[in-house]
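**Student:** Next up: some structures, all given as structure tokens.
Every number in this text was worked out from the coordinates using simple rules, so none of it is lab data. Fair warning: this is a prediction, and the values are worked out from it, not measured in the lab. Cβ atoms are built from the backbone, for glycine too; each structure is taken alone.
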Structure 1
Amino acid sequence: MIKINNVSMRFNLGIEKNFSLKLFFINLFKLKKEKKEKKEFWALKDVNIEVQKGEVVGFIGSNGAGKSTLLKVVAGVMKPTKGSVERYGNICPMIELGAGFDMDLTARENIYLNGAILGYSKEFITEKFDEIVEFSELRDFLDVPVRNFSSGMVARLAFSVATIVDPEILIVDEILSVGDIAFQQKSENKMRSMIEGGTTVLFVSHSLAQIENLCDRVVWLENGTVKKIGEPKQICEEYKQYVMN
């Protein structure tokens with residue numbers, strides 16, 4: 001279903017304009033090698049993972065370990081510096097909920113806008129409109145500009161649009177921790193129903209309890225590399241010990 005082949009991702013840091021004459025001369029006299037080392041950051045290094053159809057794989061690791069970057073590469077949002085990703089099936093990426101919204105438009109308008117970005121037709125969104133609204137519980141706010149929404153309300157709306165169909169591959173980055181407790185549970189239940197329907201899931205979360213409860217395997221990333229892959233309970237326990245030491 002998904003094959004991640006020797007994927008590496010490099011970012012160039014510190015590329016900024018010189019805002020003062022002083023900074024200009026400081027940068028002018030820096031050694032080229034020193035400047036290059038500071039600018040290059042490898043978020044992922046030779047990552048190899050294979051995910052089977054219907055499998056739920058969790059990703060854990062410290063902040064900056066490369067988890068979100070890897071999911072963006074798999075989703076096709078980012079192109080890896082090296083390596084490749086093979087995907088077999090349509091993907092629903094829930095990485096940055098609300099990223100496709102126009103804050104000046106109303107919730108009603110953004111349902112159609114976000115649906116179009118996700119590849120849904122206007123006719124399909126119209127057909128599913130009431131279902132989207134019912135799940136989001138935002139019927140009273142349909143004609144309110146999204147800029148007036150709380151982050152939890154934006155998450156509700158985005159999640160409701162993104163999950164209106166059951167994709168073959170679902171990519172989830174911390175979205176089960178947004179919104180109030182009731183919506184978090186509702187989102188988790190929706191995800192469980194997708195899993196039971198055979199959806200392949202890649203799941204990033206800092207909640208080890210969620211990882212243990214939902215996942216078949218866990219990938220532990222540190223400093224952009226795969227530290228360990230294995231059974232959820234065992235890997236999560238080892239990760240806890242690592243963090244505590």
Structure 2
Amino acid sequence: MSDGAGAPVDRARYPYRMKDLCAETGLDRQTIHFYIQQRLVPEGRKTGRNMAYYGPEHLQRLRLVRRLQREQFLPLKAIRAIVEGEGAADGFTPPQRRLLADVKQRLASALGGDEARRELVPVAPLLVTHDVARGELRGLEQLGLISIVDDPAGAQIPRDDVWVLEFWGGLRALGVLEALGLSVEDLATHEEAVTRMFEHEKRLLLPRALELPPARAAELVERALPLINTFVTRYHHALVRNFLAALG
């Protein structure tokens with residue numbers, strides 16, 4: 001069987017159409033197409049420009065993405081890593097996973113545990129309050145800055161993510177977005193820089209932390225993280241100041 005559009009499809013293997021996926025998962029067409037676009041779900045077998053058929057693997061993947069959103073409130077980038085076999089737990093031995101779970105529990109109050117992520121708030125009023133467009137909301141989601149839980153009653157986000165909308169709305173209220181012609185996509189540079197920094201920290205420090213007792217490892221993270229965050233903020237400020245000073 002050919003993969004090309006217009007080719008015959010084995011309906012026993014690909015029994016679902018888009019409306020069937022919507023009925024089975026409770027998701028609308030726009031959301032499912034968005035997941036396909038974001039490589040969270042594979043494309044269906046196309047028989048025409050606007051017609052495709054889907055198999056049990058598509059339904060299973062949609063349910064997995066929905067479960068990870070609803071139960072763990074993971075951003076799309078983290079979900080994509082999981083479905084592509086690159087989850088955070090990959091490469092760790094069972095004892096290391098147990099140690100990390102112990103450290104996570106000890107840091108729950110300092111970093112905000114799972115319970116803090118489980119408090120969902122409707123997104124529609126927040127978009128109005130902070131003057132954020134729905135297209136911008138999806139852009140923030142694609143960057144991995146915010147996690148959206150799609151629901152028939154209306155999209156929701158963890159309360160922990162509200163600050164992102166406050167930040168973007170704050171830039172708009174100050175006139176920064178309009179004056180400089182900025183869009184959500186321009187945040188990609190900052191997201192990539194912070195992500196690279198964290199990945200470097202993880203490669204450098206995590207193997208050493210895994211050699212420590214969980215209580216000591218958690219203590220070091222809790223004490224050092226505010227200092228590191230202060231360094232990043234102050235150094236960024238210094239770079240701007242030094243640039244302007246060099247202008248004479």
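**Student:** Suppose you compute mean count of other Cβ atoms within 10 Å over residues 42-49 for every structure in 1, 2: which one lands on 19.1?
**Tutor:** 1
**Student:** Supply the structure label, taken from 1, 2, corresponding to helix-only ellipticity at 222 nm (-39500 (n - 2.57) for each DSSP H run of 4 or more, over all residues; to 500) with the calculated value -18500.
**Tutor:** Only structure 2 yields this read-out.
**Student:** In terms of relative contact order in percent (Cα under 8 Å, 6 or more apart), which of structures 1, 2 is highest?
**Tutor:** 1
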